[in-house]
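Read-outs: derived from the displayed coordinates by stated rules, not from any lab. Keep in mind it's a predicted model, so treat the numbers as computed, not measured. Cβ atoms are built from the backbone, for glycine too; each structure is taken alone.
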Structure 1
Amino acid sequence: MRRVGFAELPWGVRVVFGLAAFNFWMSIEEFVINRSGVWRYMPGYKRADACIWDLMVGIAVCATVWWFSRSRSTPRSN
């Protein structure tokens with residue numbers, strides 16, 4: 001059985017992966033940043049509201065999914 005690369009997965013699976021990664025950020029934001037008071041030291045952060053930090057994480061998640069979705073010109077051997 002051969003290993004399936006991220007680029008070979010259907011788009012729906014890749015989108016769900018991106019949503020799960022963003023949901024992970026939202027959990028960290030809620031359970032760590034908001035509850036411990038770290039948000040006071042983050043410039044531009046708005047507690048319990050969308051802010052520049054959410055935008056940056058969203059862009060990073062989209063860029064990561066795009067990066068791993070690119071097909072490779074030469075297959076890798078294991």
Structure 2
Amino acid sequence: MNYILKYAGSKSPDENKLNSILRSNNVKIVDGSMSPKMLLVDLGGVDVNKLQVAMKGEWDVFPEKKYGVPDTRRKIRK
């Protein structure tokens with residue numbers, strides 16, 4: 001399952017520290033386009049609570065939510 005990591009600190013995040021935490025917990029980055037403030041990661045069976053403790057409150061962890069696109073096509077009524 002994918003999770004969103006969002007930086008909650010006031011200063012800029014330490015990317016080396018973050019990368020070492022992610023490597024040590026076998027977390028894969030799915031999308032880093034919003035880096036360094038936000039990342040989409042694949043935890044791949046890693047305990048979310050363990051990851052939050054390792055990040056010491058500097059990063060918030062949210063599950064990825066997927067939304068369906070509504071069907072806006074017009075329908076013919078009989």
Structure 3
Amino acid sequence: MQLEINNLLFDDAHPKCGCTFSQTNGQNFAFVSALDLGMAHARLKKPIVSRYWGAWDVNHPKDSMKQILKTGGKWPQLPK
């Protein structure tokens with residue numbers, strides 16, 4: 001899946017993009033790593049990895065991804 005919403009790009013074929021799923025209390029959530037490309041009139045030379053999370057509907061993955069990229073909560077890079 002490849003989506004560009006505002007200045008964020010999610011491409012599951014890109015090594016810096018990814019999506020991890022979790023379920024709690026019967027609800028599905030996704031934690032997404034996407035690329036911040038910068039504003040359309042001032043693209044970044046090197047995209048920045050941005051992380052968002054939100055509700056996930058297994059029956060509508062593309063719509064879920066769009067919603068997460070538009071309004072999802074931010075989450076920091078976790079220590080390794």
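Assign the value 13.0, calculated as Kirkwood radius over Cα pairs in Å, to the correct structure from 1, 2, 3. The value was obtained from structure 3.
Here distance in nm of label points 7 Å out along Cα→Cβ at positions 25 and 65 was calculated and came to 1.1; which of the structures 1, 2, 3 was it taken from? Source structure: 1. Given -15500 as the derived value for helix-only ellipticity at 222 nm (-39500 (n - 2.57) for each DSSP H run of 4 or more, over all residues; to 500), which of the supplied structures 1, 2, 3 does it correspond to? Clearly, the read-out refers to 1.
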